[in-house]
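Visitor: Multiple structures follow.
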Structure 1
Amino acid sequence: METVSGSVWESWLCLFFSAALLAFAFYCAFVHYVHLRYDHIPGPPRASFFFGHLSYLTRQAKDSGKIRQDIFLEWAKEYGPIVRINVFHRASVIITSPELVKVFLMSSQYKKDARIYSKLQNLFGERFLGRGLVSELDHELWQKQRRILDLAFHRSYLMSLLGTFNEKVEEMMEILEAKADGKTEVCMEDMIYSTVYAISAKALFGMELKSLVDEQKPFLLAIRNIIEGVTLADNPFSKFSLRKRKQINKTQESIRLLRQMGKEWIKFRREAIQNNQEFPPDVITQMLKGEAEEGINDEFMVDNFVTFLIAGSETSSNQILLALMELQRYPKIVERLQAEVDEVIGSKTIIEYQDLGKLQYLSQVLKEILRLYPPVVGTVRWLEKDTVVDGILIPGCTSLFFSTYVMGRMEQYFEDPLTFNPDRFSPETFKPNFTYFPFSLGPRSCIGQYFSQMEVKVLMAKLFQRLKLQMVPGQSFGVLDSVTLKPKDSLVCTLKPRGN
């Protein structure tokens, strides 16, 4: 009996290994087929049959500290404006031609890549950004949402938000000025993040978040967990790793916490409106109007609550941090910036809308930061059909990646591109079209870009009006590509009042 049972198990084992071997053979054949379809497109040699260029990218990040965008820049210089990348059984194409940027980004014909954005719609089994404005793939549904939300970013409403911007930044300045003794070390990352999130919560949703770092810690920790989770999801094997399970659980809990917060706030605002209370035309008001007029349901509203709270605030915060880091290397630029702020703002504590337009050099500094260090490095489009592009056949079902980081550092588009030079964005300087798109381009450009730059300007102007920052020694000027581009270190500084 035991012999018969053993024979059955041996048969099943042989069958399993035969099936596995057959599946492996089919996968190898499929990978080879993908190589044949794409190998006519210029690109670097694959480091591995299976891993393609992934092993090289990972090794470079580990050995030299380069982010992937730096390697893509090297490849664009060597192989031209259309470059192939292989990872496992998939091939993508990096495009760095202004003409092709115009073709693919300015048209609604080319959709976002579902393989990329599905990770944002649902993260480790939890609905995350869902079908909000950033992650919605269906153009008609996206257009409906955009139409509803456009009014929350109309110039007239943005002008009315200066009071909120000033209020929250003043709270931050009071904390910083109390520590401005030239000795106390301050984590600027914590201060900037907490302030920007407090601005976004109040301006977009009417929520009052304390901007004191200690009082916001649970909320900020949840957001950090989610950002780390999005980074972790880039590794397709992470969900099978026992070592990563703790971080995955934290991410799931944090998403649930944030979405529950959104649900409760939407319910509160809906009931308040039904009781004839009046509210400004912010994001949550517009969504509730859309509920009645366009059939937008609660899940869509929560999707956009999470989208605007995280996506918008994360990019603004990192732009400010990257600017503060980079300006440490350019005292002459800081002096010029301070002189402009002194001339326009003087000793005022309230910055007015008309002041923002006069801060021309500050605008140039912020644009130059976005050229060298765009928090969102680029965008992706999906090519459905075989298409000949610049004489090269790109097969259908291909991801096309457009990097404003890469194009912003190419000599054919920007003179001496690695030099930080805000004057390249002065009004009289020529600027090449379709080479600079930190907020994307075309119909799916960022709805909140003017909101973002207004709050960034107010915060930066107040900082340079009243304080001098000095990075604590031992920190690097490196950057980290973690969903968005951000300083590698937390930007710990000592502070002094201006004039001391």
Structure 2
Amino acid sequence: MHNETTFDFEANIADALEDDQLRKNLRKAMDILVDKRRAVFPDTAHLDQLRSAGNAIKRRALKQLPRLLEQLEANCTQNGIQVHWAEDTTEANNIVLEILRRHDSRDIVKGKSMVSEEMHLNHFLEENNIEAIETDLGEFIIQLNHETPSHIIVPAIHKNKDEVAAIFHEKIPDTPYTEDVEELTAIARRVLRKRFAAAKVGLSGVNFAIAETGTLLLVENEGNGRMCTTVPEVHVAVMGLEKVIEKLADVPPLLRLLTGSATGQTITTYVNMITSPRRAGEKDGPKEVHLVILDNGRSRMLADPEFRQTLLCIRCGTCLNHCPVYVRIGGHAYGHVYPGPIGKILTPQMEGLERAGVLATASSLCGACGEVCPVKIPIPDLIRRLRNESYDQDGSAVVAGGGYKKNLAETLVWKGWELVNRSPALNEMGTRVAGKIGKRLPKVGPLKKWTRVRTSPKVACTSLHQRARNEGVKDE
């Protein structure tokens, strides 16, 4: 969880770029993920059809979201799942805390959940003397090292096996140093199985919630999600309200897109479909299942025809893997829960432009994120929209903090630019002046920042119009 008073995006970027080991780790990992995705989707035409189908399914769900959420609640309740609604993260955290206290639980085992990260649930529970144990291997590693996830899908992607070996040796008592991956995995399994067996409450995220049947669907590869949702007596699932889809028939194309884009797999090792607590005669499963549905600004996004496309996201993380900015600085530099391209459009809408609008500036607008998004979110277009709203001139911005970058000096500069380009005479005069002094412009202020990492533009001594006249070509 970042500290808003100390969050300095530029400083974070500078620190990340100076970390050679981080960049090597990221480059190696990203190349593998990109290659695996390409291998699992060899037919680009078929992939485009699949992406269009995924886009249509999610758009249809968003169009009727209020009805689907009511249907989900009704069917979950009928199935025995207790549904809770949370307007913001504070309310969601208190719901989870109340469930834990009702069952006199001093700890909770957690499967991977980005919504729980959004809630800063672990920190909240720690303040209330409850221990949250991350059981996803990547999450387990970074929790031992007191870090937050660096990636939506692969939380410890910024660490290599040597660094993981050192963390295990230092943080887990009586653990010998080893760089053998199988041994490291076995060490984590040994530690976590004791926690699974002792825990009263387990927590998970939700990849898709099917309104038609009241089913919660979770995908994973390690089996820890299944342990969190079946071994403890109580299972708490947390989800953003956009995770609901209309019917069971919508699952296969979305599942294919999610697993292929996230990890380059045709399907993950485990696909868990939870429809009720343990029923009479069943030998395993929790006695209680709770579903916490979180808004936290999502309703505001839904209300805007363009920004609602942010809610199409299925949290596959492939936009991060293909982003030239993320690959160089990693997730922690962003200072917020959601890094990379999806974080640049999601976080400012959740937290406001004044707090997080700077994230939208960390983009080359190369378009790679939009090209690979499995549900065709036009991420570059939304980044541009957020940038525009940061400088909102007429009060039409819909995101909180709109116009926070607006200032008199910049307004006057652009008004001057507009005036010069509307007047041929002023334009020609300006071009002549620029040709004479362009190479001698003092590199101060914004110009200094621009040229620090870019080659200074070279202004021609003679304009095209003047050269044409010199050649005897008349202006028409």
Structure 3
Amino acid sequence: MFTRREVMAGAGALAMASALPARAAEALVTKRPPKSARHFTSRAVEAEIAHVKRKIADPELAWLFENCYPNTLDTTVQLGEVDGKPDTFVITGDIDAMWLRDSSAQLQTYVHLTPKDAELRKLFHGVLQRQARCILIDPYANAFMHDPAALSSLPARTDATDMKPGVAERKWEIDSLCYPMRLAHAYWTATRDKAPFDELWARGMAQAVATLREQQRKEGPGSYHFQRVDKSPTETLMFGGYGAPTRKVGLIHSGFRPSDDACVYPFLIPSNLFAVSALGMLAKVLREARGDDAAASQCEALADEVRQALDTYGKMPDGQGGEVWAFEVDGYGNAIFMDDANVPSLSGLPLLGAAERNDPLYRRTAALAWSPRNPYFFAGSAAEGIGGPHVGMDMIWPMSIITRALLSDDDAEIVKCLRWLKTTHGGTGFMHESFHKDDPAKFTRSWFAWANGLFGDLIIDLSKRRPALLAERL
């Protein structure tokens, strides 16, 4: 993804923003666009906001929730029609392109409300159709243009890869194909609405599964390669664009991480774990919504193969006599341990159905990731949390703090996370991509809808799971 280094502030620059005056935050004036300027309004979402806000005793926390939760609908969705069917294009925020990952995650936060709102169901129908059309354009691309005939408006247009019209960026990331599977499953589970799951959608999903299988690379390197002229090594792949060498063991190769940073070792373990769960979700939709047992069985067979490879090759010693999930491996026995705030992360596996929250292996892994053993774990005077190489050292991603709170059963820990989130928005009233561990006035991306939606998820989750925590001022 380009804006973090280039689009927002010029090539190679890290976009830092300054905090608003403290009194602006204290006024707690809504940061939502005027009703007339909102891209989409859902009665069910508005009712949810009002319902949850009544449970929040802390005025600033309630203000943050009201600003953040509807941000995707308020500012990023574009509705249309293609061949008489709904079409929904979803930008990430400050980038005028649609990421398969981000668009899925941004809308996931509203899926539980779709049974209550026909127009919201139509919006979901449109995004599932759009995602299928995107995958059919190029299953290796991570981001797409609104116009499928347009050339990329991002610097990606000069990348040494097979750029196609309609593609905004072509970084191959396993999770790009997994997120639409997860969203389809969530929508089907909530609504039992078969309308989005037509032949077009089925062809898109078949292409996605075939691509995951191709990237096991059992019969050669496959068709994908990618190189970029950039001063950062995280922006390109070695060896002609195919990445570091691997032993072919059944795991799926990924060129890039969910952060859009290049993998060091191509077997990215959290994304392979996500692939196992997402393929299982897709199989359920194929079988129940379409009656396609053959396609469902293909998904399950691939998931079983990857799961077995993960059990054999995806773990590493934790240094205390136990095992944890590695972050990346190469199949030869080499592994690295770290974590990146972008989900799928090792810390966030249960959010994707990729681990049980109380599974001992996951708990050991998450504990190690939230510690100095992870080079991208930062603790400062403003907060502590996980970042990643994408924006550099000492930059904490609110997404990591939100993830920790969502997966915690410790009231004191959850409250601490809420306080960090409340005090690090820099007076803007929104979550950011990242902020400096000692100075929340230094942050990246003031318009990052995925993080805003995930914060909304946290507050809704706590209103059901830990309502007493929201009933107290922080």
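Visitor: Work out the source of -15000 here, i.e. which of 1, 2, 3 gives that when helix-only ellipticity at 222 nm (-39500 (n - 2.57) for each DSSP H run of 4 or more, over all residues; to 500) is computed.
Guide: Only structure 2 yields this read-out.
Visitor: Out of 1, 2, 3, which has the highest value for mean projected area of the Cα convex hull in nm², for residues 47-278 alone?
Guide: Details: 1: 18.2; 2: 13.0; 3: 14.0.
When mean projected area of the Cα convex hull in nm², for residues 47-278 alone is computed for each of 1, 2, 3, structure 1 gives the biggest number.
Each reported figure results from applying straightforward, stated rules to the coordinates on display, with no laboratory input. Since the structure is predicted, the reported quantities are computational estimates derived from the model, not experimental observations.
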